[in-house]
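Visitor: I've put the structures underneath this note.
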Structure I
Amino acid sequence: MIENTEDLYCIGCGAKIQSDDPKEPGYTPVSAIEKGLETEELYCQRCFRLRHYNEVSDVSLTDDDFLALLNQIGSADALIVNVIDIFDFNGSLIPGIHRFVGNNPVLMVGNKEDLLPRSLKRSKLKDWVRQRANAEGIHPVDVVLTSATKRHALDELLSAIEKYRKGRDVYVVGVTNVGKSTLINQIIKQSTGMQDLITTSRFPGTTLDKIEIPLDDGKNLIDTPGIIHKNQMAHYLSAKELRLATPQKEIRPKVYQLAAGQTLFFGGLARFDLIKAPQERNGIVVYLDNNLQIHRTKLIKADEFFARHQGGLLQPPTSDEMETFPALERFEFKVREKSDIVFEGLGWVTVKGGSVVAGYAPSGVGVIIRKAMI
């Protein structure tokens with residue numbers, strides 16, 4: 001019988017181990033605590049089920065709990081490594097992060113780089129990330145593009161961390177679902193040989209408290225909990241639907257010859273209207289997940305088509321998910337030069353100058369325009 005669990009913590013999410021309340025963070029049955037102490041692999045029940053059964057359960061942590069932890073960063077003397085999803089820049093930003101970091105330098109890491117077409121120049125992408133960060137009041141000392149799952153540019157990232165931390169602690173921050181814990185796991189594996197120390201999942205929100213990883217000079221690499229950003233596409237989809245909507249392999253661009261007055265539906269998640277066009281037939285290049293179904297129809301019939309087929313022909317979302325799925329919000333753009341219409345968290349559509357277009361995404365999810373990357 002274990003009398004005191006006060007100093008025991010889950011090595012997956014960092015939550016304090018407790019065996020009293022299954023609904024609270026860190027809950028672990030007594031038998032599992034005893035076994036974990038014997039094997040020196042003590043996981044809370046939530047992390048255990050996540051690792052072995054790919055099941056995620058909710059915990060009673062609020063946004064305020066997460067933000068209270070981040071508030072500690074401003075008073076620290078540290079390098080801040082801000083991990084973002086380069087498919088979802090706006091949804092990746094921690095709201096008001098410039099207030100949290102204080103005077104600490106920020107190294108911005110664009111994750112999931114391996115999913116982008118090889119024809120996209122990485123130097124252009126780095127410049128765009130920096131510009132978008134500056135527009136949000138963040139002035140990173142550097143931008144590194146990487147892939148946590150493929151270990152792309154991991155050495156470059158480690159070198160940059162060492163260069164800019166200058167003997168200080170390192171705080172790794174990010175919103176949920178950007179691959180932050182996967183990236184830290186890769187760093188740990190490369191540095192120590194230990195695999196999967198920190199719980200990872202495709203689901204939002206698996207790290208519940210700070211996890212401190214010792215560095216050689218006595219300082220720490222500190223993993224903070226993923227901040228919940230409600231305007232992420234991932235928060236509107238089930239795990240099965242996420243696999244159909246978010247890219248898992250390098251995107252293969254698809255070209256559609258559209259005339260003005262035609263519409264493309266991206267499942268039931270998003271919509272693109274070509275309202276006016278510079279010529280009779282226009283090459284529209286779509287960069288989305290290779291498995292996401294795309295349907296073409298006439299703009300004049302698009303609303304009726306969507307109402308009739310969302311959850312059926314147009315999915316995800318499935319019919320079971322439609323009750324909680326937000327209505328699509330419309331954004332119109334006058335395109336003066338070759339540009340990308342970016343659907344945050346999904347991908348983008350490249351259109352020619354001289355067009356008038358509209359993009360639709362779930363209410364709260366951004367649709368923006370940028371100069372064409374390719």
Structure II
Amino acid sequence: MNAVRLQQAVREYAQSIGIDKIGFTTAAPFRELKNRLKRQQELGYQSGFEEKDLDKRTQPALLLDQAESIIAIAVAYPSKMSNSPKGKKGERRGIFCRASWGIDYHVVLREKLALLEEFILKQVPDAKVRSMVDTGELVDRAVAERAGIGWSAKNCAIITPEFGSYVYLGEMITNIPFAPDTPMEDECGDCTLCLDACPTGALVQGGQLNAQRCIAFLTQSKKPIPEEFRAKIGNRLYGCDTCQTICPKNKGKHNLHQQAFQPDPELAKPLLQPVLRLSNREFKERFGEVSGSWRGKNPIQRNAILALAHFKDETAVSELIAMLGTDPRPVIRGTIAWALGEIGTKEGYQALEAALLKEEDFEVRAELQKAIETHKERI
């Protein structure tokens with residue numbers, strides 16, 4: 001099979017296994033990207049989850065011997081939920097971002113890439129391939145942009161004409177010299193809605209993100225969330241969709257066709273108070289199949305406490321007080337202290353004063369003292 005026919009066959013097979021978009025590009029170094037990544041490091045704008053070696057992130061030839069091409073794929077995920085449950089007093093709910101609806105996308109895309117690898121190796125048995133999704137060294141968005149999947153938008157997402165920015169990305173490096181596709185023109189124009197709507201100002205300018213201020217990153221961090229961001233987390237348990245939902249290019253893009261990503265409403269918008277009671281085993285049993293579980297239960301429970309404070313949910317006060325006295329995790333106790341100060345009940349204030357008398361952790365004591373002062377000021 002000649003190269004042109006093989007490339008067309010790969011496109012057709014990709015479509016048959018549920019890959020929504022596929023594009024091809026060279027394995028040439030991403031030279032401009034390396035400069036941008038270096039600048040991000042210097043500014044302290046990275047999340048810390050990234051590959052540290054910038055050469056590996058920008059030189060595909062370091063990741064696969066004799067690399068010639070990269071195949072980029074995109075799989076769309078839904079932006080709407082059927083039968084979305086509504087929270088009410090005493091039954092407040094949190095929300096997982098759309099990228100955590102349904103089965104973990106890492107699993108789904110790796111399966112599709114494995115099938116694509118198998119198909120290519122049947123046609124070219126001595127071909128070399130290496131696939132990755134999200135956690136690989138390459139920058140998925142840079143590969144997708146160069147392969148013509150979509151354009152790199154001001155909100156730092158890849159936007160496709162067909163599915164908006166609601167797409168998961170993956171890629172495969174290969175030694176087969178496929179013909180490269182043409183990158184798309186940027187269609188953001190003068191629009192700055194995503195920059196204006198970002199709750200924490202994490203979008204520094206079009207195409208530049210300070211991950212340390214991004215709610216999507218903050219909800220995944222295992223550290224105490226800085227006080228300036230706590231009220232802005234709202235009821236988000238994992239991730240943030242604001243810069244996507246505000247985008248005009250996403251209007252009407254519902255993407256309901258991928259069954260693997262159809263959300264279970266009770267997982268995507270769970271009741272908050274039951275989340276606080278989950279053991280590690282119970283958390284894995286309930287949320288283990290969604291991508292938002294990858295950091296474990298601790299960040300999700302911390303975020304649930306912030307969400308209860310967001311709702312000023314007085315029905316949660318007794319449970320929070322019980323946790324304040326017994327939970328072994330300083331991050332959780334410190335977050336509860338802030339939450340009780342925000343909710344502002346007399347019972348909560350008394351619990352804060354009682355906890356201060358026996359708390360030994362320096363940072364938790366500081367949180368308790370600030371919460372007590374907050375309560376006094378409000379009175």
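Since every read-out is calculated from the coordinates, none of them should be taken as a lab result. In this text, all values refer to a predicted model and were calculated from it rather than measured experimentally. Cβ atoms are built from the backbone, for glycine too; each structure is taken alone.
Visitor: For which of I, II does distance in nm of label points 7 Å out along Cα→Cβ at positions 22 and 78, calculated from the coordinates, equal 3.5?
Guide: Structure I accounts for this read-out.
Visitor: Supply the structure label, taken from I, II, corresponding to volume of the Cα convex hull per residue in Å³ with the calculated value 137.
Guide: I
Visitor: For the read-out relative contact order in percent (Cα under 8 Å, 6 or more apart), a value of 20 was computed from one structure; give its label from I, II. Each step should come with its number before you reach the end.
Guide: Details: I: 14; II: 20.
The read-out comes from structure II.
Visitor: Identify the structure, out of I, II, from whose coordinates helix-only ellipticity at 222 nm (-39500 (n - 2.57) for each DSSP H run of 4 or more, over all residues; to 500) was calculated to give -12500.
Guide: Derived from the structure labelled II.
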